[in-house]
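Only the coordinates and a few stated rules stand behind these numbers; no lab work does. Keep in mind the model is a prediction, meaning the values are calculated, not measured. Cβ atoms are built from the backbone, for glycine too; each structure is taken alone.
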Structure I
Amino acid sequence: MKFLGWKLKFKLVLGILFLVGFSMTTSAFVTSSTNYRLQSDSLNTSGLLSSSTSYRIEDTTGELGTGIASSTTYKVLGGYQQMQEVSLALTSASDIVMTPLTLTQNTSVGSTAWTVITDSPAGYSVTVYATVSDACGDRDGGGAIDALCDSATTESFADIAVFKHLWNVSNEYAFGYSAYGDDVTGHGTDTDCIAGANAPSDSLLWQGFHSTTAYQIASSTTRTEPAGTVTTMCVATEQDTIFAPSGTYYATTTITVLTL
């Protein structure tokens, strides 16, 4: 498994207004309504966001007391353009090696898990995307190269579906994924990938990667606990009536986490 992570930043605002010899300190605060939330405010005289095809710049004028001040015991980032760092950490997901299908083994299930830790007050989002060889084909006619394939023979397992549903394979050999975890929604309520005897869970909702699409697999609108939040991704295959051709089938999946 592969993953990408970004360290995003938000603005922390500290402003100081001086008037005729008197001073008044303005601290950052949060303003919100039913449909918006400002992480921080600023007192200044003007500002502008400018961009072109080759650059993007934001400027602010009229602030005093801006910059970075620090000592051995504190660090202050003053002013609208100073950036409050938001921490984002993602543990590495392990590779999945599935039990081979045989003349007597018709189902196979595997899983991997990762932990997201972030202090972003707006939360985070995780998407997954399957990369496959162009040598493989769209055997199920779904409009995308099937995710699980053998590039040497161009054989592939049909993606089970592009929408979530209970596991169901008939007269086919197919592949699908599901997930569970505290920040996973829309994949059912089971907390196990397997429903006994290495068979896919009959309570989770499964779908194919449909490999032209990045799918959101987990998200949260709040920061995680210090220990982080675990997401488990399940993958499953089944052959029913029709045997899958012999081969080595694989899909490379990229996990992308972004703070919101």
Structure II
Amino acid sequence: MKRRTIALTNQKGGSGKTTSAVNLAAALGERGRKVLVVDLDPQASASAWLGVRDGGRGLLDALTAGGDLSALVHETAAPGVSIVPSSSWLVGIERALAGEPGAELVLRGCLDRLPSRWDYVLLDCPPSLGLLAVSALAAAREVLVPVESHVMALHGLAHLLKTVDVVKARLNPDLVVSGIVACRVDGRTRHSLDVVDRLREKFGAQVFHTVIRENVRIAEAPSFAQPVTLYDTKSNGAEDYRALAAEVIAQENP
């Protein structure tokens, strides 16, 4: 299959972006796919979750010098899943690339030079629409948008999708939204279910059938540096991310 590069992005914090990057990667790995997570968030939450406590200057240096990302790859405890870790050094990227012609395309060049060993590259974006997030949209072929099941999240989603359209028009004509996934869905509350209904009404087939239910096991898993599929393999969280992975795999080109 042709490698799929997917940016997981939402400028709103708490949307389930990093949670989805880590656990979708693990669920895809269970299904025999080779997955590389690239942590583009200076908070480095995905890196810590997958067992890398400090990525150092590696990613910053690679992006500013057009370096080799494959030299930064760490294997993880999740079968089939590798990661290019981030660190707080990455907060300096905008200053380092200030005035650089085509700064938004540096990441794309680095990803294009990666070896073909991975079926999926998942880009975990920071919770803002700065240079790193725009670079991810310029480099990806697909966007997967996790959305918290709260009414305020719907307003931010419209703004994000406008940004995707701008990047598509100016930098990356091949970019498509491969799906929107409702996260932290609490089936006990009418509000949460109403938000999911509104998502489906407004965005139709772009919304995955799978919803990610609120689940304490997902919240506990980062403390053990394991995706939920390993931490509690029979939990609702593991079940939901396996279902999401099945939908993502179903989109693969024959």
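Quick look at the numbers
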read-out	value
Computed 0 for helix-only ellipticity at 222 nm (-39500 (n - 2.57) for each DSSP H run of 4 or more, over all residues; to 500) - originating structure among I, II	I
Test item: semi-axes √(5λ) of the Cα gyration tensor in Å, for residues 90-225 alone calculated as 30, 18, 15, pick one of I, II	II
Comparison of I, II - label where distance in nm of label points 7 Å out along Cα→Cβ at positions 74 and 186 is highest	I
At a computed 0.7 (distance in nm of label points 7 Å out along Cα→Cβ at positions 146 and 242), which of I, II	I
Parent structure of the calculated result 8, 34, 38, 18, 2, 0, given that P(r) over Cα pairs in 10 Å bins from 0, in percent is the read-out and I, II the choices	II
Label whose coordinates, when distance in nm of label points 7 Å out along Cα→Cβ at positions 58 and 138 is calculated, return 2.4 (choices I, II)	II
Among I, II, which structure scores highest (criterion: Kirkwood radius over Cα pairs in Å, for residues 98-153 alone)	I
